[in-house]
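Alright, structures below, take your time with them.
Every number in this text was worked out from the coordinates using simple rules, so none of it is lab data. Here the structure is a predicted model, which is why all the values come from computation and not from measurement. Cβ atoms are built from the backbone, for glycine too; each structure is taken alone.
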Structure P
Amino acid sequence: MSGPPISVAEQHVQLAARHFIRRGDAVYDVGANRGWLTTSFWKLVGSGGQVSCFEASPRNIQILQSLVTSNAMSSAEIVGAAVYTKSGIEIQLFENSFSNTDSIYFADDQAKIIKVPTISLDDYLFCTRRPPRLVKMDIEGAEYDALLGAETLVEKHRPVFLLEMRKEDVRPYEFLTARGYIAYNLKSFDLVRNASAFEGGGMVEDILFVHRTELDRSENSFLKVASEQKFDRTSYEVVQFGKTTLCHIPVKSGISCVKIFTRGGNRTGLSCSVLAGGRCIVRSDADYFLICEPNLSFTLYSSTADTATLCMQVLTDDPLIEIIGVEVKAIPLDASASRHLDVLDIIDPFGAPVAEIFPVLDECINQNRPDIFDRLADPIVKIEPNNPRLAYLSGMSAAAQGKLEDASSLFDRSLSFGFDSFWGQFRLAHVLKDLGRIAEAREAALAAQRASPHNPDNNALLASLAESGSHVP
């Protein structure tokens with residue numbers, strides 16, 4: 001299926017969605033925001049399914065509408081209203097100035113107050129007559145209000161809920177568990193046994209709620225196994241260079257919940273990503289405190305044993321982040337559970353395109369670490385062998401290792417795939433010169449000159465080629 005790329009937003013939520021959603025299902029994306037998860041749901045349900053995107057913020061609705069229209073997502077419907085206890089009234093919404101997470105409860109100092117209409121999920125269900133298989137709900141503190149307006153949906157249809165909970169408000173937990181739901185923390189798959197479990201956790205927690213009748217299904221048996229598993233300290237390998245810290249972590253087949261404990265400065269700006277299977281599965285840019293306290297955690301699925309690599313790049317001149325420990329909970333899956341996660345034709349299990357990894361690969365080249373580059377790039381090349389920038393960077397790595405014939409071939413490939421004409425030809429000319437193929441080198445340098453006539457480095461290269469005795473006119 002064509003369409004927008006899968007984002008790296010809330011990868012643990014995407015993992016749970018992949019397990020429960022089937023082709024042709026209906027999904028409610030309550031608090032769709034700008035469509036970070038909508039695209040994933042849309043790919044999973046297919047053209048015969050339905051994704052209902054509920055969003056109250058007018059500014060987010062515009063972006064969401066553009067996403068849906070530009071990608072011809074005919075099975076996605078945008079509902080421009082705040083999901084609430086009842087329909088047909090107006091409530092105030094705070095348009096926050098420092099983020100796009102607008103809320104009916106939480107406002108920053110410069111928030112703008114607007115009025116928005118409301119809708120209840122029960123009323124929407126009554127109109128559409130298509131109950132959802134899954135409801136994702138992240139509406140900045142209004143989750144309980146939304147559940148109060150969804151009693152028929154909950155009692156009669158028992159959808160799976162992926163719900164963001166704030167630790168100071170346990171009412172959604174109490175509402176759903178009183179109606180036969182079992183709760184699991186999505187980042188650890190730990191069973192949430194009672195409301196006190198939210199004390200001392202993060203500011204918000206992503207919780208999976210499944211009705212107890214779901215646990216009778218064989219493909220969901222792993223949830224019971226997961227709740228009994230423990231986090232274990234595991235070995236890891238750290239490599240540091242430039243502004244980058246890499247932490248290589250072995251993971252087993254199945255689901256792996258990973259916690260990484262670090263030491264650093266709270267104000268340090270970080271760009272973090274997690275690579276696995278040749279893909280970026282987690283991406284976050286924020287300060288150290290937001291990313292790493294109390295720990296940096298992520299969840300991934302792999303059909304085979306693999307290595308997950310955490311990449312942390314400091315954005316200032318602050319010291320590099322120190323890794324002080326890694327814990328992993330390994331959750332084995334039987335064939336029925338794995339089958340629902342191995343849906344490569346619908347959604348790549350490792351998230352976003354290779355573009356999310358380029359900052360790390362660039363740093364490897366800039367810091368002259370071709371050994372690290374090759375280790376990270378090899379699995380990516382298997383997935384995107386025709387990526388022009390990846391071919392170019394691979395050529396740079398080969399040249400740094402003295403593999404000039406390989407470098408020449410890779411630069412040629414990058415140009416054939418449409419890479420920047422100047423840089424591709426300029427680097428190719430250097431390699432051809434080192435190989436003694438002066439006429440070809442001059443031809444490449446002239447092509448680079450046509451792309452950028454006044455580049456002093458390329459003009460100097462042309463002059464040196466002339467001195468080398470080239471007779472090519």
Structure Q
Amino acid sequence: MSLGDMDPEEFRRAAHRVADQVADYLADLERYRVLPDLRPGEIRAQLPPSAPLSGEPMDAILDDYARLIEPNITHWQHPGFLAYFASVASGPGILGEWLAAGLNSNVMLWRNAPASTELEETVVGWLRELLGLPATFDGMFTDTASISSLLSIVAARHAVPGLEATERGLTGARLRLYGSTEMHSSIDKGAIVAGVGRAGIRRIPVDDRYRMRADLLAEAIAEDRRDGWIPFCAVATLGTTSSTSVDPAAAIAEVCIREGIWLHVDAAYGGAAALLPEMRPLFSGWERADSIVINPHKWLWTPFDASLLLFRRPQVYREAFSLVPEYLRTADVGAVHNYNEYGVQLGRRFRALKVWFLLRWFGAEGMAERLREHLRLARAFAARVEADPAWELMAPVPLATVCLRYRNAPEERLDAVNEGILDRVNASGRIFLSHTRLRDRFTLRVSVGNPRTTDRHLDQCWELLQQAAEGI
């Protein structure tokens with residue numbers, strides 16, 4: 001028995017089969033239901049309770065994958081997946097991810113990952129430029145917007161004059177963080193981890209388009225200062241999760257600069273639209289932020305996970321997080337990016353490779369045209385909703401997500417009716433939708449972001465919605 005790794009030739013044979021498996025999956029996604037027809041525990045019941053004592057042939061493992069795993073996931077790659085926000089792995093991104101796994105490069109120090117580090121620097125710069133943001137922004141990749149925002153909240157905390165939380169902890173300081181009533185829950189979690197606590201979060205009311213009111217933000221900051229709070233960070237959301245509303249970044253930036261507090265922009269979903277020059281007015285003012293997060297694994301078809309964190313003052317992140325024991329010291333400190341010093345992770349995945357692959361394969365123009373197509377599909381769907389008196393739009397459609405509601409029922413039953421419609425559509429297996437609540441009204445969401453989604457799938461979605469409504 002060999003005590004080494006898999007034989008290279010055995011690996012080669014298995015890799016060819018894996019490549020065929022993935023290519024076949026992507027070629028015929030619609031043979032599967034978007035949501036598998038399963039009950040909790042069904043898959044686990046088919047798996048052995050203990051790991052095997054002896055190794056098994058790779059063909060047997062791949063057979064079990066094809067039988068148990070692939071058919072029984074929720075298919076995020078499916079063109080009928082119109083729930084939440086898209087998280088699509090494109091072909092070039094998958095290939096880049098596969099190569100990154102083979103290299104297994106740990107991008108923590110330049111010394112142990114020189115090409116990986118410098119590719120990350122390059123790809124971050126490419127994306128920043130494509131988004132129309134100034135060269136004053138540095139940045140890096142993290143796993144998700146939750147972590148990108150957490151790091152930014154900690155950096156904002158570190159920037160508070162005289163607080164010295166990195167050394168002394170919070171020692172009773174009453175820090176205040178601001179965001180709209182539509183702000184994502186990941187900000188709340190970040191505030192909890194950063195020691196701000198849920199009591200330190202103040203949610204600012206929104207206007208009739210679900211955008212934060214900057215005038216009320218200014219009033220809240222003044223009130224909190226009088227009451228002994230330390231305002232330190234505001235979060236503007238450019239593409240909220242419920243309705244994709246876009247906060248007025250320019251007005252919020254004016255308040256933050258005047259008040260001397262950190263502005264973090266959560267553009268995890270919506271930021272991708274800034275690749276289109278005609279969409280950039282929607283984001284006016286975000287270039288004045290201290291930090292920005294955009295998730296390529298949402299609307300830029302990058303295999304999960306990949307979150308782009310951009311920051312105007314990299315030294316603040318480094319001061320907040322840098323901790324270099326003797327065994328990590330290298331002679332090139334200061335001349336290069338040692339990315340572990342800008343966040344909580346020491347070990348980091350080589351995420352830049354897959355983004356590099358897809359940026360080169362699609363090209364800037366190819367990516368822009370796909371984004372325009374998604375905007376067109378969403379607007380065409382919204383027009384259908386507006387033209388049908390039995391349905392109503394629940395929010396504007398600034399990006400590629402449509403919020404709608406069936407309204408041809410008694411008011412007291414509308415929530416239950418729309419929930420029933422959602423259940424019927426999802427039970428079809430052809431389309432998967434999610435919901436939210438807007439002004440406490442049950443609301444259906446149709447979100448376009450998959451390059452495989454076409455007019456045919458939106459036609460199918462509308463047909464299923466109509467049929468479900470008729471059957472309630």
Structure R
Amino acid sequence: MTLTHRPVRPIHVLALPLLLAATASVAASASRSGCTPHAAGADVVSQAKDGLSAHVDASTPVALANWDVNWWERRRVWITLAASNEGDAPTQVLPQVVVDARPDGGAALAQFGLPLSLPAHGHASQRLGIWVPDDAKTLGVRTLAASPAQPVAVTFALECSDSRYDAGEFAPAVAPLLDEAMKTYFNGLVDPLSDPAAAVETARRLASGSQEPADVAWTMRGLMQAVHDTHGFYALPGEAPPARRVPATRAPEVELLSDGTAVLRLHALDTTNAAAALDWATSLHDGIAAVAARHPRAWVVDLRDHDADVPWPALAALSTLLDGPVVGAFTSRQGKQEWVVERGAARVAGGPALVDVQPPPEPNFRGPVAVLLGPGTRDAGEDLAVAFRGRPVTRFFGAPTAGFPLQGVQSHRLADGSTLGVLETRAVDRTGVVHRVPLEPETLLHEDAVGPVPPAVQDWLVEVLAGPR
């Protein structure tokens with residue numbers, strides 16, 4: 001029995017002509033000084049008269065500090081937000097920089113900062129940065145309180161670049177890091193961009209006036225927001241990248257009901273321990289084989305609580321139900337890597353077995369399979385669901401999955417020690433469909449749909465087992 005524990009990643013990134021360096025220029029000055037803001041007096045005013053403070057709580061979950069741009073056009077402005085939790089419970093606030101805020105809550109330009117976690121009676125700060133276009137009228141920061149909200153006091157301090165910058169112009173010191181980050185991101189991102197040139201232009205404008213690595217981080221985070229990339233991340237040296245909690249393994253359950261329907265429930269699996277993950281896969285396979293020997297009429301595979309880092313143990317254990325050999329693939333800018341599942345082994349096409357439970361010869365089950373999904377179906381649990389997509393006589397029930405929150409993100413260490421996370425792989429089902437959003441069931445189940453086989457699943461099984469009429 002063997003288990004090789006490793007996710008499949010692209011080996012290299014091909015260079016693409018981005019034209020960033022060719023179209024952006026650098027400026028000699030990289031100095032700044034404190035600037036005195038004046039509270040905006042137009043239709044959208046600050047919560048506080050001085051414009052240098054704000055307060056959020058359960059009754060006022062959004063607060064705005066808004067300033068007249070005055071002479072800030074074409075300058076980069078750095079805003080230090082300091083937050084103090086006045087409540088007895090931990091909370092979070094989320095800052096959003098806005099240019100030309102509107103009364104309806106919109107803005108000509110809006111960019112979120114990072115969530116700021118505050119312990120009870122604790123303090124935290126965050127540095128924001130933005131280039132002010134020459135046609136802007138106001139610049140502000142919205143502070144949004146998380147729910148359940150605690151009373152949080154916020155103050156602001158501002159600095160402005162001493163020089164004005166044209167769009168795409170920045171200090172020479174940041175040019176190599178910005179170029180490295182941009183090429184790494186665009187060359188690796190697996191999702192197609194509707195307008196690549198517009199994305200590059202957006203990044204150039206966001207980088208305008210940049211003077212330090214933190215400005216590159218702000219640029220890349222803004223670019224990700226602009227292209228609706230909810231998976232990528234940028235962590236400066238000393239900042240922790242998004243961390244996935246390690247799920248605690250719970251044993252799967254398999255049973256044969258009195259009507260001949262087999263039910264399999266998968267729970268969380270910690271795959272960081274290779275030997276334990278192999279034992280889990282072997283035990284699960286043996287349990288499935290014992291029930292299969294009793295010739296069930298159908299299977300219900302419940303993935304509503306299945307969470308894991310890699311799919312290989314589950315794919316190997318469920319090989320007889322998946323009816324492979326090719327049950328899906330990872331796709332990237334470099335092509336596809338097919339998932340091959342047969343005879344208790346799971347591998348990438350052309351590679352060695354990643355998990356092999358080494359069973360005796362056994363037939364595949366080709367009868368009906370109902371797959372149950374829900375928001376607890378996460379990461380490799382979603383890969384397993386993808387592996388059932390396109391299988392004959394298979395239907396999906398439940399609620400949308402978590403949406404592949406961390407699957408496919410590759411971390412890159414940049415020259416200054418920052419970490420750039422790029423979404424480089426997606427899951428593809430056996431019919432060729434690339435899954436970029438949460439998996440949707442074909443039949444929604446209500447929250448009260450409990451029991452081994454929900455009524456909607458029973459009705460489908462009765463219909464499909466009855467055959468054509």
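Quick notes
- Among P, Q, R, which structure scores highest (criterion: relative contact order in percent (Cα under 8 Å, 6 or more apart)): Q
- For 1.04 (Rg/Rh (Cα atoms, Kirkwood Rh), for residues 59-250 alone, calculated) the corresponding structure among P, Q, R: Q
- Label whose coordinates, when helix-only ellipticity at 222 nm (-39500 (n - 2.57) for each DSSP H run of 4 or more, over all residues; to 500) is calculated, return -6000 (choices P, Q, R): R
- When distance in nm of label points 7 Å out along Cα→Cβ at positions 299 and 331 is computed for each of P, Q, R, the one that comes out at 0.5 is P.
- Once distance in nm of label points 7 Å out along Cα→Cβ at positions 43 and 107 is evaluated on every structure in P, Q, R, the highest one turns out to be P.
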